[in-house]
Structure 1
Amino acid sequence: MSPLSLAVIVIVAGGPHPRVPQRATTAGDTLTISYDVSGLHVIQRVNRATDIVAVRLYFLGGTRQLTAATAGIEALWLAATGYGTERYPGDQTVRTMARTGSVMELEPNVDWSVFSFTGLAQDFDATWDVLADRVMHASLDNAAIAQARLDLITRAHRRYTNPDERIQVIANQSMFPNHPYSLDPEGTETSLNGISPEQVRAYAHDQLVTSRLLLVIVGNVERAHAESLITATLGKLPPGAYHWTLPSPPERLPSRWLVEHRQIPTNYIMFYFTGPPPTDRRYWPFRVATAFLSSYIEYYVRTEHSLSYAANAQFIDRALPMGEAYASTPKPDQVLKLMRQAVQDLQVLTVYKLEMRRLLDGFVFDYLEANATAVDQADFLARAELFLGDFRQGDDFMNRLAWVSSHDVADAARAYMSKVQYAYLGDTTRMQGHW
């Protein structure tokens, strides 16, 4: 089986590749709307054919709101809201949520933090009340912050010691020196221990403004009903003066290595490469090229040479798009050579139009299938709004994909995969000097 044949399997079967979103809206779509409530921007897709409702509240800015000393403060604040509010003291937030059956989640990210819930339409009011009270009226007492801090420190310890997670930290630092993306949105053990309760409360007071929020609702909720709940709760927050922009690109650097020596049997190689912004015509070829790269690496490293149980590449969907290639292996010097060969072969890729069409058709099908849920649709609407400037522009994603050629893929690989930033975790003597 060739790497190109494997690419068909990877794309159609849903291997490590970008997920193509369902269309955000069409010209005749009257159920996806946007409106403002007291300065809070809302995107809503009313779907009366389902009882599921997904609500995603975006706190925009991500790590651009942080410094090395305050990394994790937003995650700490939002996590602490789960330990008591004005209407739901103590563990009553947890008990109330359990009665609704809704699932509430916090997702700190480099571009934003998401506070969300997914549940039944019949429980929308009760669940919204909990979310709004946590955002607006959390107690944030010392005990709540201490408990949230302990949870985050436990996760940070695992993130910085587990090899599979640690290699991502190293690669991130290699790719983004002196850039907000180098900061950990969930914090490090050092930064979390250094943040005082007073700082958390001050941060919540300063950052909780409607101009920093984006609310997306997908499901069986009418606009008038949603708007009345927002007006009575989040709409009362001060407007503030925050303005969302795309982050600045990282500094252009020659390829380099960040290395951490550990005498362990399995060694970890990862390299990052940044791509074009979503508005660029090469954005889609870059996403497809990253999917192809995954199949090439898997074929060369695993199928042909059996040098790894995990070797692939994936697209990382950020305001600054990225690709990541990864392999774990006892023979890193041999694997690195094969990973580089995969990139070189992709840069001269030639595929017949009919075969390319087959690949892209599978790509589209898997995209649509992967974005069938209300949560996925809500996230896509938000990304189209923030990355492209208007959620309606999401339609153009699919149109641009249809015109991707093998020449475009090879061109994107040459443009964006030539100068990559490497990370290595493991026994450095096994590299035999092949840096």
Structure 2
Amino acid sequence: MQDDEMRHRLYLDVLSISADDSWYNLFVTVIAEKPQNETSRPQQKAHPYNLATIIIDSIGWNLGNAFLATTTVIPSFLMQLHAGYMELALVPTILSIGYYMPGILSVNSVRKRPYAGPFLFRLGLCERVPLFMIALSVFILGASHRNLLLPVFYVMLLIHAVMLGLNQPAYWSVVEKIVPAYVRGRAFGTAGLIGGLLAFGVEPIMKAIFRSTPGLNGFGVCFLIGASIIFISFLPYSRIKEEPLEINESDEKATPPWQIIRKVWSSDRSYRRLVWIQVGASLWTCAAVFFLSAAQQRIHAGVQLAAACASIGVASGALGNLGWGYWADKRGNKIVLIASSALLSLGTLIAFTAHSNLAFELLFALTALGSGGIGIAGGNMLLEMTPSKKQTPAYLGTMNTLLSFPRSLAPLLGGLIALRIGLNSVFALATLAALISLIAAFQMKDPRLKSHLKV
């Protein structure tokens, strides 16, 4: 434990930003203000620098991913390489395998550390290196080496996803420790608002890039910009103010992953229902990567619509996050899960008949809103039903492991159905999956509220 404390102090010296500086204090004053009449919520205080760090990282993640959007920019990039349905489906499959499966393996490493921040920072840097490698491979290999470019792209994407997945228990452990429950919705929502406002500038930037740098190099520039934003916005994590956890002998002992999963699964009925909500949302992703394919088939859409939908999707999801966050803090997370699942259902229903730019832009807006709401409310609810901070990595790791199978198989299933039957069959499956989330959300009890929200 002494070694961990020494490493933590070393990480605090990486950046020369004074904790007394006021650049972030005004930024988080309104966010950190505790609502009145919220006596049932935790009394944990929010440090301004910690809140600013979470918000800056969330802004950078949302904005950077607008240039790396997996439902618009990357499918358009792959279609430039003449990728088929199954090659498109590999993108969400790889991301899901990497993001959801490895987390359970890092639970023991996070649980035995008094400070999770240094672990988060090291793996976070490793997450971002492959994104730069993807951009460089586009410039170096180009269309003339398609047979090599595609494998390099998929390998780098997998490495990025695996590092991201291994880091999830540490990330949410840090979030639970440094962001009070009563402020989480507004913190991520405010980051979504700022990210959404910034995302309005993504479309003209991308269109200008493709005009001045046509072909694959235009995508390389977009990937490079996105990777740079995601990298820079992560650096403040090197100086977060994290209270150490008291580690005892039982925490030092490694528990087999299967025992962790069995214990968490059997401990809480509400947790199991939350899993079913996320399973429905995971199966819904079978359609997301094919929205742009439908636009290309029906109205011969090109990179300009991809840029517009990327901007609209990020802006809608990010702006919606502010509303979701405030609504979750005011009324609880259950109502947000219900509304978000309904939006996913509505979005995929529109996909059946979309035959104009406006219809596809509306489709991306609605599904981005729904996905963002499930992300905010589901993450908040998971943290709030965790019995203690020490068990957060186990709860998160179990959730991700259970979701890894539907998340990984859904895109491949969607690609197979699209290839054999057609895109509308994929959209029908996605609508059914969203309805599963909706039904499970109605049956949930919100751990945030003393008297559970009845709808």
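Since every read-out is calculated from the coordinates, none of them should be taken as a lab result. None of the values given here were measured: they were computed from a predicted structure. Cβ atoms are built from the backbone, for glycine too; each structure is taken alone.
Where does the value -13000 come from, among 1, 2, when helix-only ellipticity at 222 nm (-39500 (n - 2.57) for each DSSP H run of 4 or more, over all residues; to 500) is the thing being computed? Only structure 1 yields this read-out.
Kindly point out which one of 1, 2 the value 3.9 was derived from, the read-out being distance in nm of label points 7 Å out along Cα→Cβ at positions 142 and 350. The structure behind it is 2.
One of 1, 2 was used to calculate distance in nm of label points 7 Å out along Cα→Cβ at positions 230 and 262, giving 4.5; which? Derived from the structure labelled 1. Consider the structures 1, 2: one of them gives -0.66, -1.31, -1.35 for log10 I(q)/I(0) by the Debye sum over Cα atoms at q = 0.10, 0.19, 0.20 Å⁻¹, for residues 158-309 alone as calculated from the coordinates. Say which. Derived from 1, not from the others. Ranked by distance in nm of label points 7 Å out along Cα→Cβ at positions 342 and 374, which of 1, 2 sits at the highest value? When distance in nm of label points 7 Å out along Cα→Cβ at positions 342 and 374 is computed for each of 1, 2, structure 1 gives the biggest number.
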